[in-house]
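Asks: See the structures that follow.
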Structure P
Amino acid sequence: MAALDAQQRRRAYWLRQLRQWHWISSALCLVGMLLFALTGFTLNHAAQIEAHPHVERRSATAPARLVAALGRTAHGDKGPVPPALAAWLASTWDIDTAGRVAEWSRDDIYVALPRPGGDAWVSVDFGSGEAQYELTTRGWIAYLNDLHKGRNAGAAWSVFLDVFAAACVIFSVTGLFLLKLHARGRVATWPLVGLGFVAPLLLAILFIH
């Protein structure tokens, strides 16, 4: 009897722990899982969901002093955006180029500004001083799709994806152990778990080449 009581207490302890970790991880994952499920659908049907890119172009003439300084420092390779150029772009077009890499040539400087759901670039010609800025946006669906892939979303979003993935693993593993604890009274538990494993495996073997 004592051994049975100890076993029941141990089972009740682990059941409480698993439920606690399961609901905490599910709360952390809830919004992210909905977002990734929806964007998984839109990515799977990307060819049927037509995007209408919007392109915005701007031009201006950079100050002669800035252009001369850029021309003197041009080295035909890649390097950080000069602070003076970053300040001028921020004041002229409200463009944040902090931490960006510029591509230098003998004639101009080019800065790529990729972002989720679009693209952008800015360049300054050393001869004429003409600065050009182009921004392309592809809409909210493209934006969310790029967040799903972590494309050009920055370091903070990358950290979020890692935390989200860890929470999903905890959610899934604790769910599996909860299924194990309750499987005795639910005969369909393991057949359904097996189906969830076998179905994608068979699809991959039979239809993906």
Structure Q
Amino acid sequence: MSKKILAIHAIIGVFFVLILLYQSRFSFLILNLILALIPFDLSLLSRYFQHSRWRYLIAVFWLLFFPNALYMMTDFSHLSSIGVGLNTTYQFVEYAILAGGVFIGVGLGLMSLFILYPLLIPNHQRLINQIITFSILSVCSSIAIYLGRFLRINSWDIFYQLHTTIASILGILNQTDFWIFVTAFSILQLMLMLLGYQLAQSDDM
């Protein structure tokens, strides 16, 4: 395991300690970040199987857990619990903890995508391939985020409550709010993916 990978996990561990020491009301970020680490670690694992068909099986599990990382964008909804005026020291610290957790989680998700994507998609540097792949992924992720945030369906429910999960999905297809959410968050994720991947691949900037 490289020093960079160890450093990333160590930094996240320090963040966990800070949350616990401060006794933040946003302690749920610890679980959310652990879930965000799963797709990141799966993408790292896929490197060891980049010339094997096993990487496709890893990619399936990665896809199930990837939305957990981007899901953290919706954690800003918890700002209502401390207020948005940012007038007190308490608000400053809590806002920093919440924003830090969200940025770390989303960053882990994007990094996992940028590691795995070149291993699966031929001609991954072509913009049209990026647009098509990231668009599909953004829509799938946005649907999963909606299910997690509003219907409280988790990634593992695919294995334990498949019938209930499918029924829940079918039940929201006629809801306007669902389609507005999916459209808005798909566009947001697509922009983040495209911009992030261009920056990650740019050696001549």
Structure R
Amino acid sequence: MKQLHTWHWMSSAICLIGLLLFAITGFTLNHAADIEAAPQVSARTAQLPPALLDQLAGAAPAGEADEKAPLPPSVAAWVEAHFPVKVSADAEWSDGEVYLPAPRPGGDAWVAIDRATGAASAEITDRGWISYLNDLHKGRNSGGAWSLFIDIFAFACLVFAITGLFLLQLHAAKRRSTWPIVAAGLAIPAAIAIVSIH
């Protein structure tokens, strides 16, 4: 009993803020059409230095056009220094340009570099904090560290729920409504899914 209580309160402490955020973003996702977002789009330009343009030419993938390959590290560092993007994906190489998609939670971005002149342009879209939190809820474009956090959070939620179930069983003899309420927690969503979701 003491061990169950310890696991239960520790897992609840780990889950508390995450559960609050996931509950709030569950509501905002469910009402996404009612919550208007006004995306803010900004454009930027810069000029790739000649030395980096030579490195870009030397890093071009051999073969057909429209191939995907990473940017050279020095070019990637230059892109991150001049544009508010994180270079985390392969770039798309064509005959005329290198196109780098840079999606992120709550927004989108891309950078295009002209392979002949080194002219670089970018477009950054910001959809606001609600969109940012909604994308974190879904794990969309949020990277490996966030994905690992979601796995740990899900495990802590399982520990919280399972220890709660055992504690319910221990106290159920004194509270007759325990199992009917637990059954309702299963029956209500199951009935809604069966009857109203086609």
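None of the figures in this text is laboratory data; all of them are computed from the coordinates on show. All of these numbers come straight from a predicted model, not from anything done at the bench. Cβ atoms are built from the backbone, for glycine too; each structure is taken alone.
Asks: Given a value of -18000 for helix-only ellipticity at 222 nm (-39500 (n - 2.57) for each DSSP H run of 4 or more, over all residues; to 500), point me to the structure among P, Q, R it was derived from.
Replies: The correct label is R.
Asks: Looking at structures P, Q, R, which one was volume of the Cα convex hull per residue in Å³ calculated from, given that it came out as 157? Intermediate values should be presented prior to the final figure.
Replies: Working: P: 198; Q: 157; R: 183.
Derived from Q, not from the others.
Asks: If mean count of other Cβ atoms within 10 Å over residues 26-33 is computed to be 14.8, which of P, Q, R is the source?
Replies: P
Asks: Quick check: 0.50 is what I get for FRET efficiency 1/(1 + (r/R0)^6) of positions 154 and 178 (r between Cβ atoms, R0 = 25 Å, to 0.05), calculated from one of P, Q, R. Which structure matches?
Replies: Only structure R yields this read-out.
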